[in-house]
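Heads up, there are several structures right after this.
Only the coordinates and a few stated rules stand behind these numbers; no lab work does. Model, not experiment: these values are computed from the prediction. Cβ atoms are built from the backbone, for glycine too; each structure is taken alone.
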Structure 1
Amino acid sequence: MLGGEAHLGDVDDWCRVFVSARDALVLVWLTWVALHAFGDPTFARWMLTAMAVSFALLFGISTARSTRLQIEYFASELDRERTEIRENFDHEREEVVSLYAAKGFREPLLGQVVDTLCSDEDRLLKVMMEEELGLQMHHVPHPLVVGLWNFGGAAAAGLALAVPLVWMSPGGAHLWMPIGGAALMSIIAVIASRATRRSAIEFFTTGLVTAIVTGGVAYFLSLWLSGFSNGPPTP
């Protein structure tokens, strides 16, 4: 969860919706575990519904902002590299020679390749961005679109876990939260696996282990803190 499942793509990749959905499940689960340790207050079911929407909004805003920062960084590097090409062309050409010599190109082919790349500014700019800086030039969706993707995925998953509690007794909730949460997480893992051709077991296990470890900490810490919920004893 903390690693962000980098193998699913960049933050602007729509496949990251599955990460947001899974992490929203974990956060709703943690909230319920903490409330359970405090004695299952009557407002818990409604609070979880509100928190599910809030967590989804958090994921939507954070991914939109991350995408915006990514675009700004890419644009600044593009402008900087373009300025260097226009103001110090000979140095940039030497860098291209070094890059392709390191790839195994030798004269006269090396000179021909360098001449071809340097004959067009846009082509040279693309080469320097990708070869020197390691920044792949690709279409990036608008940050608002990315935010809506992740908000929708996280909201759907979080509400699917939280809303059924509105009609359940506390005893039913104790069964639904672990079983329903695991079932929803497995569904997300299978869909993510088909969309990304990655391991569903790995995706599911990462979320499950995260939920168990953090849930255990949340429960026992909340249980301990519940002893102070009524405030210090009066003399």
Structure 2
Amino acid sequence: MDKLAYGKTVADATLTASSTKASYEVRHIYDLSQGNKWSTADGDITAETILIDHGAAKNIQLVFIDGTNIVSRDTLFTIQAGTTAAATNYGPVALPKDTKSWLEINQTYRYFLVTITKASGTNIEIGRVELFQNIYTFDKNYQIDRSSGTIEVFEDKAGRRGQISRKFLYQTERRIWNFLNVTKTQIDLMKKTIGVETEVALYDDEEEEYYYGIMDLTLPTVNRCEKRDFQLSFTESQ
């Protein structure tokens, strides 16, 4: 079933990286652009870590990591958690060795620790790390009219004589989903709780994949059955 993860925590936590390359600070893992990356210092590719300290225990439902240079042949990529900075109470649990990784975990601890060891290369790079406190699962029977796919983003420039030049910037995932006969309780959750979030992670059950980005919800309309209809629009952040 499709899901929404919300309640991100990393921007409000204290982050400590095992090493950092100049101009590639660890704060880049939570800004909106994956083009801004955290990187280890040149030559540091063994047992490199990012420690996330929430200051108090938080229940984390989803770990989402994207924009990395981690590949399948790398030797270690894990998440663990605990009551101290050693994070020894839970894990380490393996994360998928790929550019994007996600894992549903349902663990309540103050500290969460990401550890990476690459098999080769000069450094480790990550464009985004996010932890989400909540996951909402849609009732599949409610959803109709799925518009799902990718869109291409270009930059247009007008020359002095009006000629247009176009530059390709990036490709991003786009979802427009319509929901019918949703209860008022679900609408209240979507509009008053999830709808006020700035960024969410959307799970597409057809793709079997989480995407991180911006979600918008239309105003719900009431139908003859006293249920609500609404539209969800999601654009992946790149």
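For the read-out FRET efficiency 1/(1 + (r/R0)^6) of positions 35 and 115 (r between Cβ atoms, R0 = 35 Å, to 0.05), a value of 0.90 was computed from one structure; give its label from 1, 2.
Corresponding structure: 2.
Compare relative contact order in percent (Cα under 8 Å, 6 or more apart) across structures 1, 2 and report the one with the greatest value.
Evaluating relative contact order in percent (Cα under 8 Å, 6 or more apart) on every structure, the highest lands on 1.
For distance in nm of label points 7 Å out along Cα→Cβ at positions 83 and 147, which structure out of 1, 2 has the highest calculated value?
2
One of 1, 2 was used to calculate helix-only ellipticity at 222 nm (-39500 (n - 2.57) for each DSSP H run of 4 or more, over all residues; to 500), giving -25000; which?
Derived from the structure labelled 1.
One of 1, 2 was used to compute mean count of other Cβ atoms within 10 Å over residues 203-210, and the result was 14.2. Which label is that?
The value was obtained from structure 2.
To test your reading of the models, identify which of 1, 2 gives 57 for percent of Cα pairs over 25 Å apart when calculated.
Label of the source structure: 1.
Distance in nm of label points 7 Å out along Cα→Cβ at positions 59 and 227 was computed and gave 3.6; which structure, 1, 2, did it come from?
1
One of 1, 2 was used to compute mean count of other Cβ atoms within 10 Å over residues 123-130, and the result was 22.6. Which label is that? Walk me through the numbers on the way to the answer.
Details: 1: 17.5; 2: 22.6.
The read-out comes from structure 2.
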